[in-house]
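See the structures that follow.
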Structure I
Amino acid sequence: MTLIRAAVCHEPNSDLTIEEIELSSPELDEVRVTVDACAICHSDITYIDGGWAIEYPVVLGHEISGKVAEIGPHTETDLNIGDSVVVSLIRTCGHCLACKRGHDVACTGKLRLHETSPIKTKAGEQITHGLNAAGFAEEIVVHVSQCVPVPEDLPSTFASLLGCGVMTGLGSVFNTAKVGPDDVTVIIGCGGVGLAAIQGANISGAKCVIAVDPLENKRLLALQFGATHAFDPTEDLQKMIQNINDGRLADFAFVTTAAPEAVSMSMKLLAPMGSLVLVGMPEDGIVSEFDPGLIAARNQQILGSKMGTSRPHFDIPSMVKLWTEGKLNLEKMVSNVYELDDINKAIKDMRSGSTIRAVVCPSSTKKDPK
């Protein structure tokens, strides 16, 4: 057991409090990681706002980069103390049917960390291990499958984005939709995940990469990240797409926002044989309506894309390669970097819509993302 500082959420719709908490030592197939950087995802904010059910108190944060500090006894791994790693929320047992099929995001294996949390208050009260990671802390204990080694020369602030936001956006394009040359793509929502999807569509050689967002600053960012067009959702999107695409609608529409109205709107933008890819996750209880007969008649599909259908140990090295080759822009996705004590300001900045990704550096002094 060790004492660490962490940002704890005690109830929904409240500020996080910086506290000293207890972190247990890693056991078999577990790793302790010193957190160099943890980006704030809108999923963290949804939990903080009470949009999804979770037990309090909780430590959130799941887009993590850091260094291996301790490896649990008898753990078989190629990791070594001091290795730079990206940590994702995706845990895999390696033995269940989903794992054998390569469906990492659907693993059903029972691991120790599913049954107990490695963090407690100093008074002994269990704290929820938010999103399998609890990265708003100086150190974490996670399952070994969650750790992917990355090069030391990849800045930690950039690396943290690969743990969720960038992996989810790129994965929705590469893994779920399998976008190819000459496809027409529409990306609804130009936050961190949306901008990653835009880059993925561009890398895939899509004929058109059409960004849709109500905020002008995000539409301008989308163009900088490779969108060929950027529209406000209040415009006549069907007509705009048809004008661009010789009278035809889109092959793929990616909904990367959690806004419920975006789902029904996006279905109207698809050509026959087109696919709606659901990437953003609305709050609990939100439902949408579709005309199943129309979907069948048009041979359209609705695809779920949890975490971009990613396999972190395959996809993260591929993303690092894209960054090394200059094809993936991570630098401009890091808007601001904060110390752990300033995490509530970081969350506020994320809520404002002016920030792509706010990155918190819990175990070190403030770093410059440039």
Structure II
Amino acid sequence: MNLRAVQTVLLLSSGMTVMSGAIIAPALPEISRHFAGEGSDVLSKLVLTMPALMIAFFAPLAGHFSDLFGRKKLLIGSLLLYGVAGFCGFFLDNLFLLLFSRAVLGVAVGGIMSATAALIGDYFSGRERERFTGLQSSFMYGGGVVLLLLGGLLADISWRGPFVVYLSAFVVMPMALWWLRPAEGRSSPEGSSGDGAEGSPRAVAVTVYALVFLLMVFYYMIPVQVPFVLQERLGAGSSLAGAGIAFAAFSGALSSLCYPMLKRRLRYATIYILGFAIVAAGYAVIANAVGWFPMLAGLGLGGIGSGMLMPNGTLWLLESVPERIRGKAVGGYTGMIFLGQFLSPVLMAPAIGLFSLSGAFLVAAAVMALLALALAAPPLDRIVTGR
């Protein structure tokens, strides 16, 4: 088995999950104008987040299927559906049909993400798993940089342009067919690296699910709301919006790449406290930024904090759950990630209505700061760490 080839497939497949939303994020204002009408402002934002709703429902089921029938079959079938459903957006001129195609895309992404996360647990263990989990998260953020910039450029030509990029799934699919092989002996029977995973599997799963849901509700304000903030304050177009969001993704990529070094020095709970505090600081800066460079500083802090938190949850879950239910566990984790993404514009709408876009970022900053303080309190810290 060629592990380097396997890593390539897993990284590229992970990039597909980022692309489901990132590639069209800069085009949201143009999509909203194209489908102008009653309720179009909210519905156009759902074009970005609709896949997340379907992922939230389908990913746990997909993870269960991967335990029963195999990760490779699930991954290949999901890549095929991804390419077809994603590219449909290039042709559709009805907002409701476009939303339907995005829903089907979400089913595909749920399968891809559940399969890749479970395969990481199958192929890697111990320090090797730590390194690859950080690399995967970094690759996803870094891929987001490229995709957001590309999406912004294509959106300046036409809001339909970014949908062409979904055809890349047909490049990854034959690579998965050829290179993925069984991973016997790569991970321990208990699904643990032997490094002393913190907490019981059930307590870890519940904690990680809840925290990643909250993280996504707030972090997804960047791709959903920041294009509108930049347009409102700076008169920025799609390209500049894409550059701003890409900077947050780039910061996340660097942070995730450093995660293995961070993990060797800090506990899972401590990384959660630090990560949420950094994102809160970034959002406070975004809420008060009146120029391009202060806005970039806030976006960078948001990316750094989230870049620490994403691999932290994934690794903790893989370290804790038994191999026989690994697919189901990571499927549930995937579902919570994308449920948070889908609900982000819905849950933040009241705050925007009451306090404006800037006020909503301040509300998010305050909630995350309180969450970091709560996680540092002794009772909650004992729940999180299992000690």
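No value in this document is a laboratory result; all are computed from the given coordinates. Being a predicted model, the structure only gives us computed values, none of them experimental. Cβ atoms are built from the backbone, for glycine too; each structure is taken alone.
Each of structures I, II was scored by distance in nm of label points 7 Å out along Cα→Cβ at positions 31 and 303; the highest score is held by I.
The value 2.3 for distance in nm of label points 7 Å out along Cα→Cβ at positions 119 and 151 was derived from one model only; which of I, II is it? Could the numbers behind the result be given before it?
On the way: I: 3.2; II: 2.3.
Label of the originating structure: II.
Ranked by relative contact order in percent (Cα under 8 Å, 6 or more apart), structures I, II are led by II, which has the greatest value.
For the read-out mean count of other Cβ atoms within 10 Å over residues 223-230, a value of 23.2 was computed from one structure; give its label from I, II. This value belongs to structure II.
-6500 is what came out when helix-only ellipticity at 222 nm (-39500 (n - 2.57) for each DSSP H run of 4 or more, over all residues; to 500) was calculated for one structure; which of I, II is it? So the calculation was done on I.
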